[in-house]
Structure I
Amino acid sequence: MAKHFIYRFKAELQDYKPKIWRTFEIDGGKTMAELGYVLQIMFEMQASHLFCFRDNVGERFQEYMRQRFTEEELLKFAKNKNDFKMPNWYRYEITNEGDDVYLNDDEKLYQANEIKLRRITSDLPWNFMFEYDYGDGWEVRLELLACEEKEVSLANYPCVLEGKGYGIIEDVGGVDGLAELAAALKRGKGQKYEDMCAWLGSTTLNLNEFDIDDCNFRLKKCLRIYRDTYELHYEPTKRSMDILLRKYKGKGARGY
């Protein structure tokens, strides 16, 4: 068995309570795009919208400098900072020729499907943000917990180790909409509840439930489907759609 760098992350949906989070492992040979697909699968995102990662490299660089240089050396560096310019943010996203890409002045863009995770960093601490569906504005914060070179079979990765909460609901209106939906489902009656169940096409969705075995099954089965959707623009086959919609569990038209 060959040695590989295995990254362990904690990922948490931002600005939502009760907390929805996952702890998972992935090999460093995966691209940033593939890391994005893994997050989408774990948080029930259905490859329906754009996504990106934003890494505050400016803040990390400042922390690196504070740990290695004296205050006097830092002041001297600050006087000459115009001789050394770097962006404050790295943005990893899949873009195609002709796409309108809007970057802030302090951002640098990288193609997410061309950059492998191990090329970015293996150092702790490392925190960065995953953004999905720029309209609903879902944000997942990632924290690197460990990075170790191990003699392992990559057939076992990526994998979820722990987690809590179901995930998001597509097009519900972001975290505020998800909170409204959760409140309606908790009441279990009334017009709002009936409307929400009709919209979902389900009366059995449990937003507090996390099925770790099913999540690991979907990581094995769905990663290629997501990659083909974003990078090759393939339409899912009927077999792929059956997996995406959890037909193997007897779920309805939206997989709930």
Structure II
Amino acid sequence: METLASGFNFPEAPVVLPDGSVAFSDVLGGGVHRWSPDGTLDTLLDRRRGIGGMAVAEGGGLVVGGRELVLLEGGETRTLLEVEGAAGFNDFSTDSRGRVYAGVLRFHPFKGEDPVPGGMWALGSDLPEPREVAREIDWPNGIGFSPDGATIYASDYAHSHVLAWDVGDDGGLSGRRVFAAAPAGSCDGLGVDQGGGVLVALGEGGIARFAADGALDRMIEAPADFVTSLCFGGEDMRDLYVTGVAGGGVLLRGRAEVPGLPLASAQLPSA
């Protein structure tokens, strides 16, 4: 893997933008930053901390996590969803219809608080209103969908495993089960490839690829002491972008053997 950007504190939430650039957050240092293919770096949003997830929005802008879900567009933010009693939103992803599925934290990890059950919420332009779709997950992290959209995966960092649910036509979830356990470290951000493989950032453990049946397929080395998240991009969807810490925070790029699944843009409720 090559290093594309460095000098950050704790980078997270990489997402490939329509122009091929990559946006990512700095959870502790604050802000949303962008690496462009010509090598330049710029900042899309200053200071905002605790961003564990981002997604491209239909029509432009980014859905950004933190204390609440917001739409970042033109340097301004608009609140999309707040959950009473929540510490904030961590990672999230979109399904094929552009619905956003977001993990909710009910404790503050970086304040040393013990994990307590959180949940997942779904919102989208085709849903009557945002709603909680899962509760039995303590530290929700990376979220993704199987190629057919019938299964959703979510890392639970507190228990070092990835959970899975069946996805109903109405967006509801059922059939909670453990999909895979971390072979090392814990389970942080994740991405799904076109072969149904689930790639999981393992923190201090590197990156694991699990087959569609949950069996460990292979370990992928990354030049980082702590791997936080990953995403796919490039014309052939085989560019693998990875955020992590290697002395300081870095954005890395490697090549995946199996192309990643393209992610749908978020279809958001009207303002």
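With helix-only ellipticity at 222 nm (-39500 (n - 2.57) for each DSSP H run of 4 or more, over all residues; to 500) coming out at -9500, pick the structure among I, II it was computed from. Among I, II, the structure yielding -9500 for helix-only ellipticity at 222 nm (-39500 (n - 2.57) for each DSSP H run of 4 or more, over all residues; to 500) is I.
Supply the structure label, taken from I, II, corresponding to P(r) over Cα pairs in 5 Å bins from 0, in percent with the calculated value 1, 5, 11, 15, 17, 16, 12, 9, 6, 4, 2, 1, 1, 0. That value comes from structure I. For the set I, II, ranking by mean count of other Cβ atoms within 10 Å over residues 49-56 places II highest. Structures I, II were shown, and distance in nm of label points 7 Å out along Cα→Cβ at positions 121 and 153 at 3.4 was computed from I.
Please state which of the structures I, II yields 28 when relative contact order in percent (Cα under 8 Å, 6 or more apart) is computed from it. The structure behind it is I.
Where a number appears in this text, it was derived from the coordinates with a stated rule and is not lab data. Quick caveat: nothing in here was measured; it's all calculated off a predicted structure. Cβ atoms are built from the backbone, for glycine too; each structure is taken alone.
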